[in-house]
Structure P
Amino acid sequence: MTDGLQDMRTRQALPEALRVLAAHYPRDAWDKQQPLGQLTRFWLDRHLMFRKLLGQLGSEAQALADDTAQAAAFRQRLPRMGGFLVQNLHGHHQVEDHHYFPLLKGYDERLVRGFELLDLDHHALDEALAGFVSSAQALLGDLQTQAEAGRAEALPTSLAHYQATVASLQTWIERHLFDEEELVVPILLRYGEPAM
């Protein structure tokens, strides 16, 4: 917790003080009350992509745990999928932090603390992504060593650590994305999309 803002790793929901617009623009009514703009749709689609990628990373790890014959394919897919996730999340957060959020802060001063909360989330996610990269590299290294030694039928102990890392990352990113959407989409619905 920093300055009264709760970390996404322990937060259950946005604080009520930051849900003042969300109460008027509930999630299940988005796009029903008024059409979502192109920028909002694109941004939500990126969030959906991150959710799907994390689900796929978890599924692929479980498939490896269930069938060690998947190791060669897993070694090929993980760097591509994991790298895509990390690179795109970092880029997404940079655009938000340096372009969109500074503009949106000026729309409603009651929600400025919400953007401070999201900034804290982004810093925590940087650390979590570094942990993901480290656990993925350790697992890939162990799988490569096993393949070279002809012991690919045994699961490396680094797989359990990697699976736990992916599960935590998935939980934290879901919390962050959900809260970010609850803060940002109502602002865009109330005040309109910024001109970019």
Structure Q
Amino acid sequence: MVEIRFHSLGGQGAVTLIHLLAMAGDRMGRFVQAFPFFGAERRGAPVKSYLRVDERPIYLRSQIYRPDYVVVMNLGQTEMALSEGTKENTIFIFNATEEEASRLNHIPFEAYRVDATSIALDLGMEVEGMPLVNIPFLGAVARVTGLVNMEAIAEVLRESYPPDRAEASLEAARRGFVSVVKFKEAQEETEDSRALAGG
């Protein structure tokens, strides 16, 4: 089983994101479970969402405390994401520019970044001034985890939205897929490198 926890703000589209990923996983013949956890249900409030994917039926109903992946859709949620529980090999995916990612070196985990905000703004994907970063993350999560492919994502988007919105969403997902990059290795590898360098 692969478990993913998402940290976002209300209005960024995380709930839609997990359901689209679940639909794509189902399309690929996997068992999926997706559910959000809200505090105050308002735009801009912190939201946690969860996704489980497995080759067998899923009977767990708890929140995810030791995820395989953590998706941070707003950098203001970084410390919360770290404090909510991880394991040694948890992998993080951040919504961050290259400059913003350079300020995340304190995180002792392998990490990737995608500038989902810029993708959303470039494609005019905003609601009440807030960029909808969920669709770029659809592609980024697919690329990093390998749980779903772009073919399944394309089918789900075309079934879920009118043609013009589906094609715009697919372009956002494609951009997220191709632009996500690894920016940080696991802490153990960093320490090994320092030891070899005599640091």
Structure R
Amino acid sequence: MNYRELARSEQEGTDFVIRQAIRKTASTLLLSPHGGRIEPGISEIILAVARDDLSFYLFEGIKPQGNRDLHITSPNFNEPRCLTLVENSEKVITMHGEHSEDEIVYMGGLDNQLKNYLKTALLEYNFRAKEHAKPALQGTSPRNICNRGKSGAGVQLELSKGLRQSFFESLYADGQKKPTAQFYAFIEALRNGLGNAGAL
């Protein structure tokens, strides 16, 4: 399934919303094709990292239930506004929710330099970070949305369910309004990694 197929049965404004901001001085785009209720907690993290100096794009599920029906895989994600933003960005970082209970970040994508800066920063803040064992979650396809920016190489971060749960009182809507100290440490780690890489 791609966006064109999804849009035949799902309606923007009722089933999903798209939020984006373009910072004219920013070369880095933070992106989630699975925000809102599709993979809970990801939208909040992206908005906190982006602040007012990084561009972002969020495709967010807002249905009362059945939001997994809105899940489009990264190589197939072709929503037009997203593609325009990606194609005009030097660096693209995508964030996803992974299902395991371990508290870990799985690092993927083809931009090894930026990936190493982010991994180093995460490790300095005592977060676990490594490559996922499954090739499908390593973000190495050139068609993956993270690798379709100007450089042809981006970063994919898969945040485990256990890690995301540690960031909030819970992953339900009310709980996500109450971030923990772990959440703020994670945001600071990513911001530091981006700064060290010259991506802020």
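At-a-glance table
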item	result
Which entry (P, Q, R) yields the derived value 33, 27, 24 for Cα extents along the principal axes in Å, for residues 46-109 alone	R
Identity of the structure behind 26, 20, 17 (criterion: semi-axes √(5λ) of the Cα gyration tensor in Å, calculated), options P, Q, R	Q
Label whose coordinates, when helix-only ellipticity at 222 nm (-39500 (n - 2.57) for each DSSP H run of 4 or more, over all residues; to 500) is calculated, return -12000 (choices P, Q, R)	Q
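Values in this text are rule-based calculations from the coordinates and carry no lab data. Just so you know, these numbers come straight off a predicted model, no measurement behind them.
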